[in-house]
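Please go over the structures that come below.
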Structure 1
Amino acid sequence: MADPISQLRALCLALPETTERVSHGEPTWFVRDKKTFVSSAAYHHDDRLAFWCAAPPGAQEAFIAADPGKFFRPPYVGHRGWLGVYLDVEEVDWSEIEEIVIDAYRMVAPKRLIQLLEAQ
């Protein structure tokens, strides 16, 4: 099994015009090298492996209420509705993670790229 950050990387880089670079010491994924949509949080703020991502309005609260052992409000960006997702849980649901990553992308990508994504 690939490590979680490699799997997260593959999901992010599969989206149109996505790039990766280190930001704040962590691998971070951008749309058109400008807008962040996912940032890994590999033990940066606590002893947990996680990522933070943009999320649709209300999603942060819904995910945390449904499973607070898997989801959290991340520091710095949580007040803007971003979602924190732990990757060190017993069983990671990668199909769910893929949906979360795509939703994060949709939150920051321009309309033309969202149309391109939907055409894939």
Structure 2
Amino acid sequence: MEILFVLVPLLIAAVFLIMVVTIAYQAVTGLAEWSRNNSLPVEEAHSRLVSKRTEMRGHSHNQMHGRVRTFYYATFELKDGDRHEFGLSGREYGLLAEGDQGTLTYQGTRYHGFRRVGARVVDADF
């Protein structure tokens, strides 16, 4: 029984340490990616939208309660064959269709926008 008074605090400390290390690692890698993106030039390249996908994260306890969040991604292929996947807002995701061709603007892993070739200007109040 005395062993429990030693093991339980050690187990709690180990779990706490793992959580702190994981959070610190995520913060450092996110900051490194942000810094690397800032050091790169903003590029424009002719590209084609080759695929779109969504990812749902979260949980629902039943049909009425819970939180599920949707993340939107698009993959663009440049003229040289390189492919880049970017996270998008739901609004931008909805405006794109696979096969669209145009000018992709990006900075490292950061998406800045996509202008379709021959796209018409749409009234925002429509």
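Out of 1, 2, which structure matches 67 when percent of Cα pairs over 19 Å apart is calculated?
Clearly, the read-out refers to 2.
Can I ask one more? Ranked by distance in nm of label points 7 Å out along Cα→Cβ at positions 13 and 101, which of 1, 2 sits at the highest value?
Ranking 1, 2 on distance in nm of label points 7 Å out along Cα→Cβ at positions 13 and 101, first place is 2.
Also, quick follow-up: Taking distance in nm of label points 7 Å out along Cα→Cβ at positions 5 and 21 for each of 1, 2, which is largest?
Going through 1, 2 one by one, distance in nm of label points 7 Å out along Cα→Cβ at positions 5 and 21 is largest in 2.
With FRET efficiency 1/(1 + (r/R0)^6) of positions 69 and 109 (r between Cβ atoms, R0 = 35 Å, to 0.05) coming out at 0.70, pick the structure among 1, 2 it was computed from.
1
Let me ask another. One of 1, 2 was used to compute mean count of other Cβ atoms within 10 Å over residues 29-36, and the answer was 16.8. Which one was it?
Going through each structure in turn, the value belongs to 1.
Values quoted throughout were computed directly from the atomic coordinates according to the rules given, and no laboratory measurement underlies them. Fair warning: this is a prediction, and the values are worked out from it, not measured in the lab. Cβ atoms are built from the backbone, for glycine too; each structure is taken alone.
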